[in-house]
Structure I
Amino acid sequence: MIECKNISKEFNKKILFKDLNFKIGSRGIYSIIGPSGCGKTTLARIIMGLEELTSGVIEYSKKIKFSTVFPENRLIPNLNTFQNINYVVNNKNRTRELLKTIEMENDGNKYPKELSNGMKRRVSFARGFGYKSDLFVLDEPFNGLDLKLKNKIIELLKDDSTKRAILLIDHDIETIRKISKEVLELDKYK
């Protein structure tokens, strides 16, 4: 589905990665790991077409639809929880199912300012799971999650990966290695 061929990225005269080769198939969990500042998020943004490469080529087998969950919560402040999810999903029944999945079925009328950071995170997950994309990109998805919710999200990701590709960017190497089809250690490409 996506093939990165000899891609490199330089930022402010610093090489983030050089001559990187990486493939993402149409299904499965793929992951990028590495220390802070090594370019994991930048690589994901490049794959999604949000940033330019310094050199190399990325080939797409078709036009790709992306969904994302970033570390910062990007909810629409003037929409309640139900509306925030339904804005992306555009299906009220599916939105209700997702609220139940994230254990927030009683919080649909709450606005982002009324939610804890963990609750906002869950809403972001629901939006990502609900959007029918080819590639679901999650940047540091497990940050701030308690163990119960983390395990639930992992199970949802495993199930979702049978229908589409998932790209995880994280520091939790142990978890990443357990659930990923392929792991790219970005700090090896300097």
Structure II
Amino acid sequence: MNGFLAAGAELCRSGKYEEASISILFLKHYREALDAGSLARLAKWFEGGIRNWAHVDVLCAEVLAPSLAAGLFEIGALAPWRESAWKYQRRASVVALIPPPKEPSAIPPLLSYVRRLMHDPEKPVQQAVGWFLREAWKVAPKPVEAFLIEHVATAPRQIFQTATEKMSAGEKARFKKPPKQVR
């Protein structure tokens, strides 16, 4: 696994879309060997060249989310990714949670985890947070709605637009930013 992660970092560094894609597809076949220690080496792929949402979303859907669901590592192992200088690594820290667990009691801790990204300035991260919240809302609407209301006045609108896509017009209205006070 170590050699493969190093090779993947080199391939991603090339800047060629296909080489990063091949690296992710190879990693998919070795995901059972992924652990918390491997994530630090995988993070180097972002430094080197994972620079688009497509690579992130495939990496998460095919490698990180299944590994997380299988218990190969805990969510805390991805927590440092939320602070990354690379917006697509921050995006991956959230997309790895999709689909969320089907147990409603598992959602509140995940809301605490995404809280740090509620004010991220980058659109791809905001879309990822909104996507996660939309999927979590399907499992546990009440805590997600309370979380959205908590952030309605300060978080970027992109998060709410994405999070509320599947809601009725009446449900969406509850999450509109309040108008500014005129003096």
task: Please state which of the structures I, II yields 1.5 when distance in nm of label points 7 Å out along Cα→Cβ at positions 8 and 128 is computed from it.
output: II
- prompt: If FRET efficiency 1/(1 + (r/R0)^6) of positions 32 and 168 (r between Cβ atoms, R0 = 25 Å, to 0.05) comes out at 1.00 when worked out from the coordinates, which of I, II was used?
  reply: I
- prompt: Of the structures labelled I, II, which one yields -17000 when helix-only ellipticity at 222 nm (-39500 (n - 2.57) for each DSSP H run of 4 or more, over all residues; to 500) is computed from its coordinates?
  reply: II
task: Taking 11.4 as the value of mean count of other Cβ atoms within 10 Å over residues 56-63 derived from one of the structures shown (I, II), identify that structure.
output: I
- prompt: Where is distance in nm of label points 7 Å out along Cα→Cβ at positions 80 and 104 largest, in which of I, II?
  reply: II
- prompt: For structures I, II, which has the highest computed value of distance in nm of label points 7 Å out along Cα→Cβ at positions 16 and 136?
  reply: II
Computed 2.5 for distance in nm of label points 7 Å out along Cα→Cβ at positions 24 and 40 - originating structure among I, II: II
- prompt: Of structures I, II, which gives 34 when relative contact order in percent (Cα under 8 Å, 6 or more apart) is computed from the coordinates?
  reply: I
- line: Comparing distance in nm of label points 7 Å out along Cα→Cβ at positions 112 and 160 across structures I, II, the largest value goes to II
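Computed from the coordinates by the stated procedures, all read-outs in this text should not be read as laboratory data. Not measured: the values here are computed from a predicted model. Cβ atoms are built from the backbone, for glycine too; each structure is taken alone.
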